[in-house]
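Structures incoming, each one as C-alpha cells.
What follows is calculated from the coordinates using simple rules that are stated; it is not laboratory data. Not measured: the values here are computed from a predicted model.
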Structure I
Amino acid sequence: METVAGIPCNVEIASEYRYRNPLVGQATLVVGISQSGETADTLAAINYAKKLGHQYSLAICNVPESALIRQANLCFLTRAGPEIGVASTKAFTTQLASLLLLTVTLAKMRHKLSTQDEQRMIMALRHLPVALQHALQIEPQVKIWARSFAQKRHALFLGRGVHYPIAMEGALKLKEISYIHAEAYAAGELKHGPLALVDNEMPVVAIAPNDQLIGKLKSNLQEVHARGGELYVFADADSQMTQSKNLHVIRLSEHAGLLSPILHTIPLQLLAYHVALVKGTDVDKPRNLAKAVTVE
C-alpha cells in the first residue's frame, strides 16, 4: 500500500487494537479482514474504530451474510468458496489477492500508477492461476522434506520484506496442523537472538525470492549454515541458490514481483500439510482450535 499507492498504512492485531488509544485521522480507512466474518476480535475492532470517529470501514471477507459484512460501510467479497479446514488456506490466498487489487485501485485513483504499470499488474493477476499450478508441481519434493520435518520438535522460518509475513504463515500452519513448534523471524533479526537456537536439530526454512533483498538474505542464511543449521530454501528459479550439504533448495518459477508472496505461500502450506499427514494428525480439525473465533 505504501510502496505502490503512496498511502501511509498500519497493520494492527485486531485483538489488541481496541485496548489502546490509536492516534489516527478520522479520514482513515479501517480495513477488517476475516474469512468467516464472525471473528469476535475483528468485529470489536471495527466497532471500536467507529466509536473513535472513523467514518470509513471496509470488510474483506469470504462469507456474504456474515456480521462483518453487515457492520462495515464497504465490503469486498473474496469468493473463495466454503473453507472446510480450520487452518485456512485458499481464504488466505484470496485475501492477499484482494489486498493487491485494493492497492492497485487506490494507486490508480491517486495517479501513482501509470497505465502501463497498471496493465502489467492486471495481466500478472490474470496469469496467477497458471503460476499457482506451477507452484503446486513441486509437491513431490515437498513430500520428501516432510518426512524429515516430521521427526523434529522445532522449526524456524525466515523471510525478508513482504515475505516475512509469508514466513509467519508457514510457521503458523506448521504449528496448527502438525503440532511442531515453529517461529517466524525477519531474516535480518537472526543475530539479535534467534541464531542462538540454531543447531542440527532445528530446521530453518527460508523464502528466497530473487528480489532486491536476495543478497542480504544469502548472508543471513550463511550465518545459519556456518553454525551447523540445516536449511530448507524455497527459491525462485533465477535466484542462483546452490544446493549443498545441509542446504536443500526447491525452485519455483522466476520472480513474480508483487505476486511473489502469494506464490511462496503455497509450498509452505503444502509442507505443513504433508508433515501433518506423516504424523497422522487431523489436517482439517486441529486440536484445541475452532473454525470461527467467536469469543475473546
Structure II
Amino acid sequence: MGQINNNFLIAEEKVFSGALSCRGCGWSLLVRHLASILGENTVYVVPASCFSIIAGPYPLNELKGNVVHTVFAAAPATATGIRAALDRQGKTDTNVVVLAGDGGTFDIGFQSLSGAATRGEEMLYICNNNGAYMNTGIQSSTATPYGAVTTTNPSANFRKIWPKDLIGIIAAHNIPYVATASLAFLKDYREKIEKAISLKGFKLLMIDGPCPPGHRTEPSQSIEVTRLAVESNLFPLYEVEYGKYKINHFPKNKVQVEECLKLQGRFKHLFEEDKKSTIEEIQNMTDFNWKKLKLLEKMNADLAN
C-alpha cells in the first residue's frame, strides 16, 4: 500500500515504476492519482506530448491499462473511434481518456477537441497545462502566461499575449462538466475525477502542470509553485457543471502574483527595474479574472432563485 501524504491511500498502484519523466514533472503524479481511480479497464489516448515520451515507446507502458498513441491533432477523434468500437463490443463500462498537453489542446488539437465536445462524445479529456510546448523545446502556445520567456519568445520579446480562456470556451459547448485542478490540492483533484466519470458525455479537466525545465524551477519546488498559483488566483480552482460556475477554493491568505512568479526563471526578467510594470499588469489582470469568475458564480446563484 502506497501512502500519499496524510489524506490519501492508494490501495493498489495502477502505474509501473520507471517513468521517463523529468524530476518534478507533474505528469507522473497526475496519472498516478488518475489511474488509481479509473482502474485498469481504461483506454488512454495520448497525442504527441511529454506524456507520449514518459509512457515509454512500444512495448513499454507506464500505465496498467491500454495506451493508444496518436498524432498531435487527432486525440479526441481517435478517442471517438475507440469509444464507438468498444460500445459495439458491449464494453460500455471501459473508460476512454485523453491525456494531452496544452499544445495538443489549446492549439493543434483544438478543432478535434471542439468537435468531440460538440457531439457529446463519451470520454474524459485531461489537459496537463504546463504553458508551452515543453516536449519539443519550450515554444510558446496559446496557454503560455503573459510575461513568460520561451524559446520562441526569448529575452525582451517575452510573451505579451494573454492565455486563451480554454475553460470558458469548452464550457460554451454546453458539456456536462469542465473544471480546473491542481496537484497541490489532491483532494479537490481526486473529487473532480470521480465527479467527471460519474457523468455521461464529454468532460474535461485542466490541471496546472509543473515543468521544472520549462518553468526554470527546481524539481523540489513543483508543488510549492502550483500551490502559490492557486493562492494568488493565477490558477483558480473552479468547475462548470451544465453551465453553472462554482469556485472550489477561496484563498484565505491570498498572496500577490509576484510570490509565484519569482520562483520561476521564465519570469526572472520581469524583476528588472524597467520591467516591474509588467508584474503590475499581471496582478491587475489576475484580479480582474477573479472578479469575473465570482460574478459568473453569483449570476448562476441569482438565476437559480
Structure III
Amino acid sequence: MLAFSFTFPATSFALRGFGPYLIGIGRAAIAAILAAITLRLMRSPRPRKDQWLSLGVVAFGIVFGFPVLSTLALDHGSSTSHAAVVIGLLPVATAVFAVLRAGERPSRLFWTASLAGAACIVAFTLWNGPGRFSAADALLFGALLTGGLGYAEGGRLAREMPGREVVSWALVAAAPVTVPVTVVLCVAAPPHWSGAALAGMAYLACVSMFLGFFAWYAGLARAGVARASQVQLAQPLLTLAWSWLFLGEHAGMSTVVAAAGVFICVVFAQRAPVLRGMTPSSTIGRTVSQSAVSRRGAADG
C-alpha cells in the first residue's frame, strides 16, 4: 500500500514529459526487463500450462487496464487527490473478484463496511464534480475494475507460486506487446526529457509496476484476497499527503472527510470474518492425496 500510494503523484510527474499511453505501456515494458532478469537470477521454474491463463488475466488487469486507464484519467484533468479517493473503491472491486475467482466468502459485516466506504467515495465524486460522473471518473472506474481483477487473480495465483514470480511472469508474458508498442510510441511522439518526468517514470516502472507487487501479492495470498485488499482503503490518505507535499495540491474538506470515512470503513472490514476458499489446484491436490490414502488403505486391508 505504501509503495502504491505514490503512484498517482509519480504519474503526474511523468506526464510532464511523456504521453499518457507511453506512460501506461512504457512502464510495463521497462518492468518486463527487470522481471526477466529477476526470473533468470532466481532460476524460477516456468509456470504450468493451467497457470498461463491466470497470468494472462493478471497482465490484462495490472499491466494494461489499470496503468493505461488511470494515466488517461489524470491526463483528462483529474487531480491526483480526486483520483486517489475515487480509486478507494478498488478494494471493493477486488473483494468482488475474490469471491468470483478465489472462492472467498466475506461476512455480512465485511460487505457492510466495504459498501459504506464505496458510498463515501460515490458521494465525494458527485459532490466535487458537475453533479455527474465526468470522463475522467469513467476512466478511473474502468481502472479500478481491471485493477481489482488483476489483484484478485494475482493473489489467488500467489498461493501456488511466490508473489514476485506472479508479477514477473505476467510482465514477461505481456512483453511481446508492451515492448514494441513502447518503441512505436517513442518514435511517433518523442518524449520531452526532464528530471521530474524521468523520476516519475522510473518510480512507476520499478516500484508501482514491479517491486510493489512482491509484497502485495504475498500479502494477498497469506491474509486472503478480500481481507488484505481492504488495507488499501487507507491509501487515499497517504496519496493526499504526497499530493500536498510534492505537487502543492490542497485537498478540500470534502476530500479529507471522504478519505477519513473510507479509512474508518477499512477498520471494520479488517475485523470482519472472511471464509477463504481453495484454489482449483489445491482442490485437485487434496483429491489426489485422499485417493492415494484410500488406495493405500485398501491395499493394507
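Looking across I, II, III, the calculation of relative contact order in percent (Cα under 8 Å, 6 or more apart) that yields 19 traces back to I.
Kindly point out which one of I, II, III the value -11000 was derived from, the read-out being helix-only ellipticity at 222 nm (-39500 (n - 2.57) for each DSSP H run of 4 or more, over all residues; to 500).
On the way: I: -13500; II: -11000; III: -24000.
The read-out was computed on structure II.
Among the shown structures I, II, III, from which was the value 42, 38, 17 of Cα extents along the principal axes in Å, for residues 91-186 alone calculated? Only structure III yields this read-out.
Where does the value 15.4, 51 come from, among I, II, III, when Rg and Dmax of the Cα atoms in Å, for residues 115-266 alone is the thing being computed? Mind dumping the intermediate values first?
On the way: I: 15.4, 51; II: 15.8, 47; III: 17.8, 47.
Here the read-out was taken from I.
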